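Chemist: Below you'll find the structures, each written out as structure tokens.
A short reminder: the numbers here are calculations on the coordinates, not readings from a lab. Predicted model only: the values in this text are computed from it and were never measured. Cβ atoms are built from the backbone, for glycine too; each structure is taken alone.
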Structure 1
Amino acid sequence: MAGRINDEDVRAVRDAVPIDAVVSEYLQLRPAGGGNLKGLCPFHDEKSPSFHVSSSKGVFHCFGCQEGGDTFDFVRKVDHLSFSEAVERLAAQAGITLRYEEGGYGRASQQGERTRLVEAHKVAAQFYAEQLQGQEAEIGRRFLDERGFDKEAAGHFGVGYAPAGWDHLVRFLRGKGFSDKELILSGLAQEARNGRPIDRFRGRLMWPIRDITGDVVGFGARRLRDDDNGPKYLNTPETPIYHKSQVLYGIDLAKRDIAKGNRAVVVEGYTDVMACHLAGVTTAVATSGTSFGEGHIKILRRLLMDNSQSEVVFTFDGDAAGQKAALRAFEDDQKFAARTSIAITPEGMDPCELRLAEGDEAVAKVVESRSPLFEFAIRSIVDQHNLDTAEGRSAALEQAAPVVAQIKDPSIQHEYAVRLAGLIGILDTQFVVRRLGQLARRRHAAPVARGRNSPAPAAAHASATGLSGTASRPAAPGGPALNLRSPAHRVERELLKLALQRPELVAPAFDAYGTDEFTAPPYATVRQAVEAAGGVSDADAEFIGRVRAAAPDDTVRSLVNELVVEPLRSARGREPDEIYAGMQLVAVRLAAVNSRIADLEGTARRLEAQRDDERAVSVRQEIWTLQQYGRALRERGAAAL
């Protein structure tokens, strides 16, 4: 077993790999103000971005689901890794060799399971790519050449060849230190009847399937010989690192252009992705051995940010199977905020065949000539009916109307209602519009009836981010309730945000503040964690990490993450400065002074009622001193602290 990773190496990895660079491998980030970034949370479904990242502090926090932490926490949670595996993955990216407390430098056999399986796939991909140049692979090179893919194209996509023997890859990976158990678990090998591992892929053309970060997690294998009785395409089975419903072939190459251009193109096969990319459509991706589904939608939504300008284009053959696939994709349309369109390739050709027959421009032209998926779906439904009869027109309307009623934008819905009337041949356009209106109202009323007592998502988000003045922020699981309508609580929150985000602006005054000056219990606990971390006066690159480590539980740790990434209220086009910081320091101290005066006033009155004049005079003196201090704070501001 590997020992504990050296603390110094852990810090080196954390410093070497910026959190925004790591997170950007999984989702698109945009400026959120105050130097922070935001995007759609990868840990829960949401329509508007509530996932914030502080690049300078190395912390992320989602105001929707309360997930948060540092760079290692993100990698660990998003890829379901152990802490050691997360450190090992980032160390490999940064080129840092890790030392283990018990046994010096880590060996490959000591790494975490996922790290080992990913490494096995990386080595296998290199092996297959090298085999493509051998004599046996002539049949594979010919297959590629016949489809317009030269050696450079094959190299760009990492296409390789699996030798026809029983255990070529098994023997090669054994020589690299991988165990038979790892080979079986990875899906690269399978058990023969005698219990020994043999290659899963034999005599086939190989496409490495990478996740969004670029790690090879599986393979797609194409049959080449007539005597191969297996399926045309054979894919890696479900493994700890490969889940076909959660990967898109080509996403590692397409993700930046998808985010930049706000468009993703979904095609049907590996060669179609290659053809599109080589034709200049570099946003093309494909599923791997399964139909397009909810897991794939989540990947694209995180890249497209669900803004109204983004678009998902599905390309399908014009035959019956292609139309069926398009209608299946239409069923998921409402899960996108992006526009969905369909591009039908001519004469039943797929993008690969089209490129070969008519060139790169023809592929790009098909994508550009796309039409809205709603329009395609409506036409497909209407075409099923005999519109020459009244009965046929009525049936077409009743079947197509619910589809149009799903359209979110009222103006677009009205336009499609008019268009539907024309397609069916109903002269009374207003009758169709009214019918659509009835269906749309029923559709929108149903969720309200089901969840009448639930807050609207927008209100819940505003409350969670502390921007709502009419609702209380729901506490993280196990945490105390926090009423943000209290001005005192709002200013305490702002001061803690300054202490964590801009400690130099509140040092050294903040360190003299007592825990009792924070009237909200969660904030008082965060103040204690700051003190335990050495205070703001000694804040350095490790400060936030020390505060998080000093938090007594995950609830407080989540609140720390939240305070680190939440924009400062002063940052409306300008950076917070010492004047703003002083205002928050004064407001919290003044609230504490006034609270103390109120407490002492009650004590003085009780003593006076008991005729304990000596003690009453002493308390009155303390009240007078605090009143003078409060007056100085109001008149002189931070200078009186």
Structure 2
Amino acid sequence: MFVVSELNFKDYLNQPDYAKLTGKLPKPANLPKEQRHLGKQGDFDILVIHRKHGILVGEIKSVGRTEASRADSEVVKKIKDGVKHLDKCEVQARHMVSDIAPGLTVRKTLFLPYVSRAQLQRILDDENNAKLQQTLCQSLCAATTAEAIDLCCCSDQLSQPASYWDVTPAVLSQLSTWWQHRMACSVDTLLTDDLYLDIVARIVGPATACSVHCNTPARVAVRTEGEAVSELGWRLALLVLTLQQIDLLNRNPPRVCILGPPGTGKTVVLVLQGLRWLLEGHDVQVVSARNVNWAIGRVITEQLRLSLQMSLSADQTPSTTPGEVTYYQYDFRERGEDVEKALTELTACVKDGQLHLLMDEATLSKSDEEHRRLVTELTHRVPHVFIWSTGIMCTDVPAELQSENFTVPLRCAPAILREVQPGFSMFMGVVDNYSIRDGVPAPGDGLRVIKLIHEGIAHTGRWPVDCTQCGEDIATELRRLGVGTGANLVKNSPEPLSYRDVFVLTRSPHLQDDVTDDAGNVVSPAIGVVHGLRKAGLPVCVLEEQRMVRDKDKWERDLRDVAMAATDRVTVAHFRYVTGMERRVVAVVPGKAEGADEMDSDLMTDAEDRMYSASRCTTQLILVEVPGKALTSGLDRKFGSAGGPDQPKKRHEEQKKDTTGVSWVKKKGFLL
């Protein structure tokens, strides 16, 4: 059943944005002529929409707790008013559903929380109240006074006023007895599942918005799954620092490498440290040493500039002239000469004998000598060099950097983490696992994970990334969540999801957009999932590796656009190009691991899709699975069960905030 309280007649279907849809529906203001004498003003104190029994309208008449205020004369007056209003509520309830359920059962009841059955019996037995007795029996459709009393909910059926939260077995028994009498345990055969949902949607859907007095700002009204994704995503994005992170910032070591799995706040701490340096008057150099890190480097740079601007706005008279932030992007892996170039450019930035450097998503290991050389050479050339870096797989941190491990998840809903964690099995000893038990409580468990299966006549190709139908299926789910629908229709609702809130990620190295000739003709079509998304009408931006070679300028423009979410488009990319970034909605589309045999490809796809793609999601995860090779299956075969059984074609899987950290940020004047 669905229970509504304090629904004013005038609030029913009152939203102007839905006027065209609701214009011809029955409303309280257009009662039939023979019933207009009842009036169109009023409200439902309690309105119960029950799947089996129909509708119950209830009027609450609360007489004062003291004996004086519960005088029989006062109770009589309250009952008379209650019966009169109950009759109006019954008429309105029948009228509101008259177009779809004209014969629906509508029952009535009086709630008298401070009147006992004995007092009500005494009042109705009084010969001076004979007319009231008749009126009450008629209103409640009771044959006798005793039956009318049974149909009212008195203080006998409720908890004691002094401990209203204590619902004892005796109270439950009394309340159950009252419910049985009132609803008669009859089943309304007119009320089907679809009709029940229609009535609920009409009475409490987005076209009906209630206004109630509140001493605090109005709470957000979350009415749809898409709005839940939007609101939870916003809450997860709020700045939260763990005690470990606060301690690191307070210790302020000159050179440190922060290690940890995705979503543990590494980048946030990096930005806060950079902001500290800027406010102290130091220039900050942000370095991306590989092309796959160019996007997150731009994000950090812009966050520093925006945070500095906000901090200065809060403090009009800073004690020092703030520093400046500069972004450098290199590609150590593809261009070995970039290491020497970086050393030259960065040493030229030394100011007052000091150099302040931020590197996100660095790979400091013996197999990646370029990063290690940069750190070592800078430390030797500039004695007062300050380096803060982060990384996921830093197995051999150079001696010049102090190691710090973050393992508390902060950016993903628990429902997402449960999908990400099994992927750590392939990276044991290389990547730290999450320390869930030490985690900061999330504002919600998260939305159920959406699982789509790559199978059926319409699906083509071995891998979902090559399948047009998989792209269309993803688009269908995005539409269902309200992605790209535009402005809010209801006041105090969360901001609707935009296309820029969505990543579609794969590990396939063959991701491709349409290739056109000089005349604009398509000479090589986009990969299947991209074609499917566009076919469904979604605006798409594709970050493809081939674009780096064919049109480097456009590649960098697209990368900058994705980094700043400047254009409202769905981003389709290889997961490595969005490292460090997150979106509220992420669709994971498997693709074959290059250079791997079939079995190893399945295992690596499972692990990397979890580790690098699913971890980019904060709130709503969409997983596209291959039958028999679903995300759970490959890792289960090698490392043991990490999930549930095989899934049907389309299944949805059910799934102390540290205020010290916020205080520390405010104390330092940091606004992020």
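Chemist: Tell me which of 1, 2 gives 2.6 when you compute distance in nm of label points 7 Å out along Cα→Cβ at positions 37 and 77.
Modeler: Working: 1: 1.7; 2: 2.6.
Traced to structure 2.
Chemist: If you don't mind, there's one more thing I want to ask. Given a computed value of 0.20 for FRET efficiency 1/(1 + (r/R0)^6) of positions 357 and 525 (r between Cβ atoms, R0 = 35 Å, to 0.05), which structure among 1, 2 does it belong to?
Modeler: Working: 1: 0.00; 2: 0.20.
Going label by label, the one that fits is 2.
Chemist: May I pose another question? Taking percent of Cα pairs over 21 Å apart, for residues 189-372 alone for each of 1, 2, which is largest?
Modeler: On the way: 1: 51; 2: 65.
Ranking 1, 2 on percent of Cα pairs over 21 Å apart, for residues 189-372 alone, first place is 2.
Chemist: Taking -15500 as the value of helix-only ellipticity at 222 nm (-39500 (n - 2.57) for each DSSP H run of 4 or more, over all residues; to 500) derived from one of the structures shown (1, 2), identify that structure. Don't skip to the answer; put the middle values down first.
Modeler: Details: 1: -15500; 2: -11000.
The read-out comes from structure 1.
Chemist: 0.75 is what came out when FRET efficiency 1/(1 + (r/R0)^6) of positions 85 and 565 (r between Cβ atoms, R0 = 30 Å, to 0.05) was calculated for one structure; which of 1, 2 is it?
Modeler: Working: 1: 0.75; 2: 0.05.
Considering all the candidates, the number was obtained from 1.
Chemist: Can you say which of 1, 2 returns 15.2 when mean count of other Cβ atoms within 10 Å over residues 181-188 is computed? Provide the component values of the computation, followed by the final result.
Modeler: Numbers: 1: 20.6; 2: 15.2.
Answer for the origin of the read-out: 2.
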